[in-house]
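Listed next: structures, encoded as structure tokens.
No lab work stands behind these numbers, since they all come straight from the coordinates. Since this is a predicted model, take the numbers as computed values, not measurements.
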Structure 1
Amino acid sequence: MGLLPNDRDLTEPPETVELIVDASDFRVKVADLVIRLDHFLAERINWRSRNSIQKLIRDGFVLVDASTPDRPGGGGKPGVEKRPGRKLRHGSRIIVVIPKENRRQFSADAMGPIDVLFEDDEVLVVNKPPHVAVHPAGRHYSDTLIQRVHAHFKDEIQGGDMAPRLCHRLDRETSGIVLIAKRPAGHTHLRLQFESRSVRKAYEAIVCGVPTPTTGSIRSAIGSSRVSAVRLKMAVRADGLESRTDYAVLEEVGPEEHRHALVRCELFTGRQHQIRVHLAAQGHPIVGDKLYGPDEALFQRSLEGELSASDLKELEHERQALHNALLVFESPTSGPVEVTCPLAPDLQAFLDARRGA
């Protein structure tokens, strides 16, 4: 479960945060997961320090509905837990009450704009700018894409007629098309299309070097990386999940000794970081990719805001050069819809600077 309820008006400050302990988040078996309460909260609410989380627990702001072998989903009655070292197992439910003085007030007027690509009575398609998170999480808690959408429809949401929800997600650095359902019934309709893989998705990426051949289909299985210190990193693995990315080189730019290519990638499966993993495994990582590019240590330094000038020079671009350019789906009210989105200006500028070089 995420930090904030799906049906909440995200322009209003939350009073509570609800979390579920899930073994898959820690890449261990259900039976093997045992974690301290304060360690779990520090992992999931990582914009607060460990000391402030322990104080929150001792002051009675944390409720726990603990999972046990007899009650794997908890007993249904969360109780105040003041012990930071309380051990939790898979399925435990945690509710954090946010002290009034710490509730962040969001102003709808202060939210950034949304760039609408398509809209009807049930769906909204927007162009997400780079560096904007799609939903509140981690260090990115305000002015996210879904909060901007809630601000845009604030009157309808408060009137009870609308509850916008994301139908899919993009990484914070990735730009381009995001599909949003305005109401629960529409969300169900669209979610089933994603689950059945009937939604068509194509991305454009700028990569290091030029893939050979210039068109092809990458069908390498993907699973969690066994060697990375970064928990969310994925890798090509023989025992991973079936994955398919078809690609075509659209353009080559730059001098012969330092070429880049604009590549169009169409997804036929939806694995985590699929395009980034597949292209990197082919020897053509996406420009600016801190996790799958030249050195994954860049990823950790970027989280800490410690990228140096030499790091940025090595990356060649401040963010991963990946853009969601095409989405084809069926709207509950409009029928088949095809949405395209031009390459983001910063990526276009990258190409322009290297054309003719």
Structure 2
Amino acid sequence: MVKSEECMISVILTTYNSGLNLKYSIDSIVNQSIGLENIELIIVDDGSTDNTTHQIIKDYHKKYPRNIKPIFLDKNSGFPGKPRNIGLQHVSSDYVIFSDDDDIYCDNAFNILYNNIIKYDSDVVICNAYVNVEGYKFPMIFDLNKDIVNMNPLSNQENFDIMTNKINTGLWARIYKKNIILENKLKFIEYTNFEDANFSLELLKYLNKITILPHNLIYVYNIREDSSIHKHNLKLFNGMIKGAYDICNTIKEFKFNIDIILINFISTILLVFSQLKNDEKEESILKLFKLEKYVDENFNFNFNLKRKELNILNNAILKKSFQKAILISHIYKKLYNNKHIQKIYKKYRSNNFNLKN
């Protein structure tokens, strides 16, 4: 394994039954222009049950034994939080990058991230990313109207809004000072897909300086229909409900308007709820109602969501019209899953951003 003084960056790549997609992700890291000799790649396999994923990791470790460290967990944890926490325990360089097993970094990504975190002595550097939805590729939009932004995220409402509204709370296309994470004993929650949002929001409390490069697109976030992360099921829903309470506890400490955070995670949960099976909705809607009452009591939130159809669904839930809400969600499920509508939407998004498919 490469020694800490020899590598500039540690990359934590978590995976579960990713198969051949993992190969593309690893290739995008080992082929970075910064040079593999400057990279420590920690691959945490979260108890994969397919032979392909295991074999790919072993093959790459055999090929690059000094720079790739495989960690195999005996049992799948169900969510990305635990493998990421384990990966953090093995980081030896001063800077950390995260990656998902079905996404890729562009060739010059690490050079851009590393050079700028050194240049500006920032705690975090954030770049932009492409989103690839089944072949339709478009860039995420950071509406900042600047080539570069250096700021303290908690110095005022404007900066706070940038970090919680104009920029996503994922881990994509970012580099972190390791000590900011370790010295403040930050960990990912381990029972939800909201682990990245909660981590990013909690981290804001300890940051003195963030650098944002809105026009540098360095990452491709792939959304695939067969990805376990994007399968909307009862396990995902229950994890999100639990994670939402953690997010509420995290944002209670902020002395800023936090409505946009509440809007985003409630909207996401409603979308997942709409995709559940009929019998699953019967047992889940009360959990959703209790969460929203908790939000109302603690934040005096008016539940004015951005999407009109979600407002209709949400209002029915708040009024305890549960059967009506379930019926509405059934209609939404059919619309959301209509292949023709999905195709039109994807083409609209890609054409709107003037990108080739």
Structure 3
Amino acid sequence: MRGNHTLGRLAMVAIPTAGLALGQVAASASGPFIAGLTHVTTLGSTVPHNGDVNPYGMAVVSQNWGRLVAGDVLISNFNAASNFQGTGTTIAEMTPQGRRSVFAHITSSDVRGICTGGVGLTTALGILHNHWVIVGSLPTTDGTSATAKAGCLIILDGNGNVVETLNNADGINGPWDLTTVDRGADSFVFVTNVLNGTVAAGGAVVNRGTVVRIVLHTGGSAAPWIESSTVVGSGFAERTDPAALVVGPTGAAVSAAGTLYVADTASNRIAAIPDALTRKSTAFTGTDVTSNGWLNAPLGLTLAPNGDILTVNAGDGRIVETTAAGAQVAFHWLDMSGSPPGSGALFGLVVTPTRNGVYFVDDATNTFELLH
């Protein structure tokens, strides 16, 4: 483990971004959230007993229920011990001190043939009303995009047992990431899909990535059931990739005002889809919040307590903070290993329950990390 280190570089000056004039600054009133976070601490290994690697998705547990312990963090693994992408089958549960247990081990028999292609857990991971856990699967047989299948969304109970599977009949085709919003007895699941025509294109860019809003009834003791499924975003750039398996729309988060932010990885931008909870039709690729600048293929995305957008790069080891107005106001280097530094290391991230730090996973070292 790499232990605790002080960040060697912090940028606090806004740079020109899409929609802003040269030198214009649109920082939030409270200032950048990550400005006061100066250390990265390695909390523990994410590798479970079966050797799964490539930690991807993250979700913070808010209440005790079954195996779920409040304050713990769930982490999905994308690769099996073979290191083949799209073959990971475990969700680890990490304590704030870095102790690890296995929340769920999901096999193909658990999804009973309903998950197209089997199990390969992605960044798509969330916790719904009544302690249901939802995770995406984009499986392969040999770790290559040529064998990638549509997969599914898998719903588990608080003890890690599979209770339901949603597949391409529900608009699921390569679920890559997701975010959730609970309202009343319903849960809104926004899932990004990256396999619409990508495998057939053989590495060429196709503009067919989607964001689907699935409304689940989660208010009772029965397993969640679908009330509606609506495409709210479409036309996102996506392609297969030998190193990343697939590149397309990834991280997502919904603001208090109902705007859905999406990390448009292949186009190196953050997109905004308005009225995400209520819209009845696609907003296509939304509007530009920001592009380029410190962004370098943004993957994971979450919202800071001040409302700013936090993203981590696939192309280097940075976390970048962007205001809702589009100003990139700060970044930190989270991983400096490899060449270029940190490339391919960062995926999921979540704000800590105490709202004074950021948990993230480092794919290069298979570790659970804290920016504080």
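Structure data summary
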item: Source structure (of 1, 2, 3) for helix-only ellipticity at 222 nm (-39500 (n - 2.57) for each DSSP H run of 4 or more, over all residues; to 500), computed value -500; result: 3
item: Origin of the derived value 49, 32, 27 (Cα extents along the principal axes in Å, for residues 76-179 alone; candidates 1, 2, 3); result: 1
item: Cα Rg over 2.2 N^0.38 Å from the coordinates reads 1.00; which among 1, 2, 3; result: 2
